[in-house]
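What follows draws every value from the coordinates through simple rules; no lab data is involved. For clarity, every value in this text was computed on a predicted model and none was experimentally measured. Cβ atoms are built from the backbone, for glycine too; each structure is taken alone.
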Structure P
Amino acid sequence: MGFKVGQKVVYPNHGIGTIEQIEQKQIGATLLPFYTLRLAANNSLVLVPVSNASEVGLRAPISSGECDMLFKALADDFSSPVNDWKDRFKEFSDKMRTGDIFEVAEVLKHLTYLSNLKPLSFREQRMLERSRYLVVSELAAVCRQPECNIDPRVDEALARARAKHDRRPVRTRAAGAAASH
């Protein structure tokens, strides 16, 4: 799938950006086309080889129809996260690297839940902040609303997920945790 100049794209783990240009760069003896991508998060430029764009996970933002699906996913119940923080961190890191906003939303939901139970480690806290930024910024861009309008809706969805999770019988939660090992 090719992207066009001016198109909004999502760069995994960095969020929304805009294709500023498609330019040829000399790499050794070969001329290769690159997307020049300006990231909204920090206004930095990233060069992504056109031939490698799908491997690095460069993708179009979700559709406006998928916004409601994402809010619903944030509000859905979930199985308890893995107890061992190293296993959990690896699982969450893998989900973040996919670039799939629904996987990132799962990380956000789990880490938000855990943060209400206990203080998160520094690395998990950073991952929580990163996942929240990625979800909120993509929703804001796609729904064409400022992030300040999206933030409370995300909080409300996460609170609904927690309430559903907390209402589950302990047996079911424990089984969910065992199944996710």
Structure Q
Amino acid sequence: MVVVNHDRTIGKVNIQKNPFSALKDVPTLDEYLAQGEKNKDCVLVLELKPHESAEREDVLVEECLKALKAHKLMNPGRIAFISFSYHICRELAARCPGYTVQYLEGDKTPAEVFADGINGIDYHYSCFQKHPEWVKEAHDLGMSVNAWTVDNEKDIRQMKELGVDQITTNKPALTREILFGRK
């Protein structure tokens, strides 16, 4: 059973090391996808968390793809994949051509990521502050670029000037105002 939670733990409960019965109040992937089905204009971002082994990550990828097919959401216009696991990103890129797959870790150049068939980077904004040339390099390769988690006005403006495609933020009203001049 695949569950949906941002962190590896819920309180002190490690999600990967506990049976589903210990996680009964956590939403499942099926519940998330059922909710996503209701809004046909919404692009769902599915982050697959790193697991303890490549074999477990392969099972996670397989279970997620089966669930997406069961919910009739296997559509590159509806789903984008992100992960800190390079293995997961390579697997998704190979199995889901035409879908947005963005690597999150920030430890590889766009050229390295692109060489493995992954078509996007989704790095913490500090990576782009350290390597501003990566935005242009990624765009020149036809890759998408997201910066996370950008909450400070100065940093939002800097990411806009660099030309990132998306910004992940906890301050959507501020970000929208800076990017588009509207509240």
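Structure data summary
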item: Comparison of P, Q by mean count of other Cβ atoms within 10 Å over residues 72-79 - largest value held by; result: P
item: Structure from which 1.04 was derived, Rg/Rh (Cα atoms, Kirkwood Rh), options P, Q; result: P
item: For 22.5 (mean count of other Cβ atoms within 10 Å over residues 120-127, calculated) the corresponding structure among P, Q; result: Q
item: Read-out relative contact order in percent (Cα under 8 Å, 6 or more apart), computed value 12, structure in P, Q; result: Q
item: Read-out helix-only ellipticity at 222 nm (-39500 (n - 2.57) for each DSSP H run of 4 or more, over all residues; to 500), computed value -12000, structure in P, Q; result: Q
item: Structures P, Q, by distance in nm of label points 7 Å out along Cα→Cβ at positions 32 and 80: label with the highest value; result: P
item: Top of P, Q by distance in nm of label points 7 Å out along Cα→Cβ at positions 16 and 168, largest first; result: P
